[in-house]
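Following this line, the structures themselves.
Bear in mind these aren't lab numbers, they're just calculated from the coordinates by the rules spelled out. In this text the structure is predicted, and so the values were computed from the model without any measurement. Cβ atoms are built from the backbone, for glycine too; each structure is taken alone.
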Structure I
């Protein structure tokens, strides 16, 4: 079987899978209705050309009819909506779950007392501060465009520990 475009004498168009004969040609005797009435006229059979789907982006199939063929083309589709998070959920999604924010605050207090600094910890603490304010002022607000953490918990805490030990 192979899918073809059928253009009927009345102008109707349809895609249909048709049985092929031994030479690979469509068997017109397999088209409905069977038995055929006296006024039955065979449709024009045109090949279906399947254009490959682009690899990048969101695409939806579109069937475009021509006099000598029918093409399955691709048109830009609607991308899937991005997931949304509350500020608290976003902090967790960035790997700062449980006691990790408290641990970073403890490291910051130790650095301050030792008059030492950790640029990575300072950047993460600033990011956390913004999300804490957002979570307090609008706890139910859901967004898909929260800023990513500038550093992971591991990167920030390791640099802070190195600064404390030097």
Structure II
């Protein structure tokens, strides 16, 4: 685990991207595996996720484009990685929670990174670990909340330290 502290300007950019992503998602349907009863406020989740993406990029010295786009352009950009060319970032709300790996991450040959940030600012991020999606999928357990069977949960013990 590595602790990454975001500079003020990094946090401001992450917060800007979070707001723009939220604006673009107004009225958009949730992904099939989302369960509103288990979720936190969308604004909070967006900020935390963007801070985690920024922190992983900073830790790996990879480019984070801070992208956002109109809902009408989602299909055009949906296969873009969160960080660099091939790294997906998953943010967990509780320390110790498993890393969700989706079948599409395996198909895209992604590197998966797990991060945790504590609110309310989310400017200090614990980059927990990483692994290749294909390898993590094999050791993961099916997610009970994903009735389609396209998500597996991987215990943090299986991640490589960053």
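Computing Rg and Dmax of the Cα atoms in Å, for residues 75-130 alone across structures I, II gives 12.3, 35 for structure II. Taking mean count of other Cβ atoms within 10 Å over residues 83-90 as the measure, the highest value among I, II is held by II. The value 18 for relative contact order in percent (Cα under 8 Å, 6 or more apart) was derived from one model only; which of I, II is it? Going label by label, the one that fits is I. Each of structures I, II was scored by mean count of other Cβ atoms within 10 Å over residues 43-50; the highest score is held by II. When volume of the Cα convex hull per residue in Å³ is computed for each of I, II, which one produces 224? Clearly, the read-out refers to I.
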